[in-house]
Each structure stands twice: as C-alpha cells, then as structure tokens.
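Read-outs: derived from the displayed coordinates by stated rules, not from any lab. Predicted model only: the values in this text are computed from it and were never measured. Cβ atoms are built from the backbone, for glycine too; each structure is taken alone.
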Structure I
Amino acid sequence: MKVCGFTFIRNAVRFDYPIVEAISSILPMCDDLIVLVGNSEDNTVDLIDRLRSEKIRIIPSVWDDSLREGGRVLAEETNKAMKHIPVDADWAFYIQGDEVIHENYHCRIHEAMTKWKDDKSVEGLLFNYKHFYGSYDFVGDSTRWYRKEVRIIRNDPAIYSFRDAQGFQKTDVHYA
C-alpha cells in the first residue's frame, strides 16, 4: 500500500501556522508528501526544508488572489497539490496547515487504509475532529464547528477539493 500526503501553505512563518507540526503528524504514515508552497513573503520554504525528510517534495505555487472570496483559493491550491500525487499511490492523506493528527491514532488509521484499500466503493476515510479555540483549554463544540471531515481519499482524478477546501467531492466524469 502506498500513501502520499499532501498539503499547501503560504506565509506560515508570518501567520504562525503550525505547518511543521501538521506535516510531522502524518509523515510517518506516508511514503512521500507533497507540500505546495504559495508565493510567501517569509521563510516558509526554509521552515519546511528544516524537516530534512527525503519523503517531502516542496512545489512552488502562485496563488490566484482573485479567488480569495469564499476561500475558493484554498480549494484551488489543494487541487494543484493533488495533481502531484504519484499515480501509483493508493491513498492521498490531506492535512491543512492548522491541523495535526495525534500519534495515538496512527495504527488505527493505517489499519483502516489497509482494510479498505481494495474496496473501490470506499472513496475516503472520515476523521473525527476536536477544535481548540484560542488555547488548548477551550474546545469548540457548538454546531458551527464541523465534527467530522474526510482527510484520506482514494487516489482518483475524479475526486477534487471544493469551496474553501474543507472537504472533497467526486465528479461523474470518468477518465480512461
């Protein structure tokens, strides 16, 4: 089973995104990891480089700032990163720059990917979420916080990120 992680980031240093922690939290479960780095005005590339992992591939990107309304640029950057996932990957593991996966769940996640690898009717794996608000002392648990989201998807060109990159959809178009 081959797993490729993917993410995107821009100005991680300037806005204090925990991208190093995000990447590090899924890296042990990935064979390789695509990091699409937007046109940053800080040392974001150096920050990612310091992870010194041969699994990580940094790919430069230029954001289309005309798509900022509604967060569409985030979905666009996610889709750009997905285009770099190797065709032989079974699963694509998505992580956003402000998310982390606790290492206690690595075995459970690996087991789920293994279990569903050959069942093509399973197109993604759904994760439970805990949202910290302001600090680790406060957890957002009202209905405005999403409780579950897909973060591992089958490597299928018909699957794409939509709206503000919170989730994924699949087109009816099938590619030969």
Structure II
Amino acid sequence: MQGGTAATQDVFIEHVGIPILSAIRPAVKALQDLNMHRKVQLIVSGGIRNGADVAKAMALGADAVAIGTAAMVALGDNDPHFEAEYQKLGSTAGAYDDWHEGRDPAGITTQDPELSSRLDPVAAGRRLANYLKVMALEAQTIARACGKSSLHNLEPEDLVALTIEASAMAQVPLAGTTWIPGSSF
C-alpha cells in the first residue's frame, strides 16, 4: 500500500494492500507455518524512506528492504529546480509520481532525449550513494542504540509503538506498556 509509483488503477491503490510494517509479522508467521522462514528471503518494499524504516522492517522480521521512490528522489527527481515544469504537468516538485508517463522533468524516467539529457548520471549516482550510506548508518545507529551489534539482530521486542493503531498493526507493545491491542491482557 505504501509504495509504488501509483501507476495503477485507483481501485488497486485504495483497496489492495496494507501498510508495510503491518504486513511483515503476518508474512513471517506464514513463512514459519510453512517451515520456510529464513529459507525464503522476505524482502520488504514500499514506503521505506530512511534508516529508521529499515531498522523497523528488519526488527519485525524482514531479511532485507528494497527502495524505489526514495532512490528516485535521491537521484534528483522532484527537484524544486523544475517546479514550473511539474506544475505544467498538474503536479508540484515533491509530489510528482507519474513517472510511468515518460514526461519526468528531471529526466530520470523518460525516453525523451531532451528530458533525459537533463540528468547528470555521475552527480545522480553520487547523490544516490550518499543517500544509501546515510540510510545504512541510521539503521546501524538504531541497532546499536538497542544494544545490538548488527542490524540483523534486531527483534520485535526492540520496538514499541507510539499510537494504539501502530501497536495493533505492527503487533508491538504500546509505549510504556506491555499491551498489544487485540491481544489478551
């Protein structure tokens, strides 16, 4: 539900899928029930934006994460420099997600030679590499703050939720309690 280019039908966007963090624990349970947990890699994608998102996904049981939109932005998409052109497309810098149409003003998701010439692949590669390094450092910092020597050692017990809704969806205790909504007291 959280990820993707929104390049699909509205009915799919609005009625298929669930928030990514709430999908991980049931996916892990399903793999465990099939005796396939850790034999089949659970790679989580959709709405992963920063190291905290990575750490949460890993703590809930993901083996790895994949990113899409965040990488596009790191490459230079939605750059305010192209605001006027985004507005001509009926969008705005920071909100453009119609990459499938091939009219991306930043020149990243297009076959149009004029638009694609705007992308400096060396500079874009550097921005993406920097973003990935920072994301990894953030996730590692969170793991260390939890007393873990590795991101892969994070567990659901390392997490708490700040809202009842998040607690119920991610199946982790509400902060300051041991209570998980929907579980017995």
Structure III
Amino acid sequence: MAIFLSGKAYSNLAREKKKASMQGILLSVIAGLFIAFFYPVVVNSLDPEFVSGGKGSLTPYTAVFFFATGVFISTFLINPFFMRRPVEGPPVKIREYFRGTAGTHMTGILGGAIWMLGMIFSYMAVGAANPAIAYALSNAAPVVAILWGVLVWKEFKEAPRGTNILLNIMFISYLLGLALITYSNA
C-alpha cells in the first residue's frame, strides 16, 4: 500500500509539473527486479555460522568489503553509460563529474559510508533474526528517503492539494509494515 501511495503522490506531482517519464518508471522497475535478487545471493555467500541458510564462507564484514569493491569498480562501467544517456536533462561528460567540489564528493562518500554501515548491520541481523526479516527491515530505506525528500529537499512543495494526505498515509503504512515485520519475529 505504501509503495502504491508513493507512486500516486509522485504522479500527482508529475501531473502538476506536466512531465512524467516512462523511461524513468521502466528503469525503476528493472532496478527493482535486480534488487529483488540481491539479498538472497548475499545470504548464500555468508558462512552458516553467521546465518542460517548461508552456504558460503564470508563474514558480514567481508561480504560488505566485496560489495563495496564491486560498487567502486562498477561505478566506472555504469556511470559513463547513464551520464551519456540520462533519464532527464542533458548528457554529462565524465570530466564534469570530476570537477565537482570537495564538499559534493565528500557528501557522496558520506552517503556511501552510511550505506555500507547499514549493510553491515543488516548482514549481522541475519544471524540474530532470519534472512527474510533482516531483508524486510533493511527496506526501511524508503522511510529515510521519504523524510529527506519531503523535509529536506521539499520535493512536494508545489504538489497539488491532497498530496500531503497521501504522503502521511504512505509514511504511516511504511512504519506499520516495519512494525509488523519486527513483531512477527517475536
């Protein structure tokens, strides 16, 4: 329900701004499908001592190290493609990326560090709970994204009337879902 309400709120905003991108929606669906297979692959790579169902030999820390290394390497393969063919706006040259300010790059590094720290906690939680619950709780990221989008970036400042009600119900739905997942492990 929360995801549906999120889509509805963004479609209200897009209608108001008169630009909805089918390419962006398609890219989001494809990315979502890839992400759906990510966590089971990681759990399989973990040592059974850390997680039931694990078949590999990695600890949560080594799993995050290899993931971070993969992110770093793939950035140089994937970024140039999407910089040449952005979903929105003009193409960006790679040298423009490196001309960013130190503050901008440090913000990106901080975001990556927070992401990796969250992944370590998530992988460690797999041993305390079970893979399904740890994965579901790791999906609290949309709640954080909602808070940033609404409170910090003010994405919905120009949204039509009634959108704030959708956002509030969506936020409550996410929190309720996370509470139910947590309670199911008790």
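Which one of I, II, III has helix-only ellipticity at 222 nm (-39500 (n - 2.57) for each DSSP H run of 4 or more, over all residues; to 500), as calculated from the coordinates, equal to -6000?
Values: I: -6000; II: -12500; III: -24000.
The read-out was computed on structure I.
Taking distance in nm of label points 7 Å out along Cα→Cβ at positions 80 and 112 for each of I, II, III, which is largest? Let's see the in-between values first.
Numbers: I: 2.9; II: 2.4; III: 1.8.
If we compare distance in nm of label points 7 Å out along Cα→Cβ at positions 80 and 112 over I, II, III, the biggest value is for I.
Suppose relative contact order in percent (Cα under 8 Å, 6 or more apart) works out to 25; of I, II, III, which structure was it derived from? Provide the component values of the computation, followed by the final result.
Values: I: 25; II: 21; III: 31.
The read-out was computed on structure I.
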Legend entry - Among I, II, III, which structure scores highest (criterion: FRET efficiency 1/(1 + (r/R0)^6) of positions 24 and 96 (r between Cβ atoms, R0 = 25 Å, to 0.05)): I
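Name the one structure among I, II, III that log10 I(q)/I(0) by the Debye sum over Cα atoms at q = 0.10, 0.19 Å⁻¹ of -0.38, -1.46 was derived from.
Working: I: -0.38, -1.46; II: -0.51, -1.27; III: -0.53, -1.45.
Only structure I yields this read-out.
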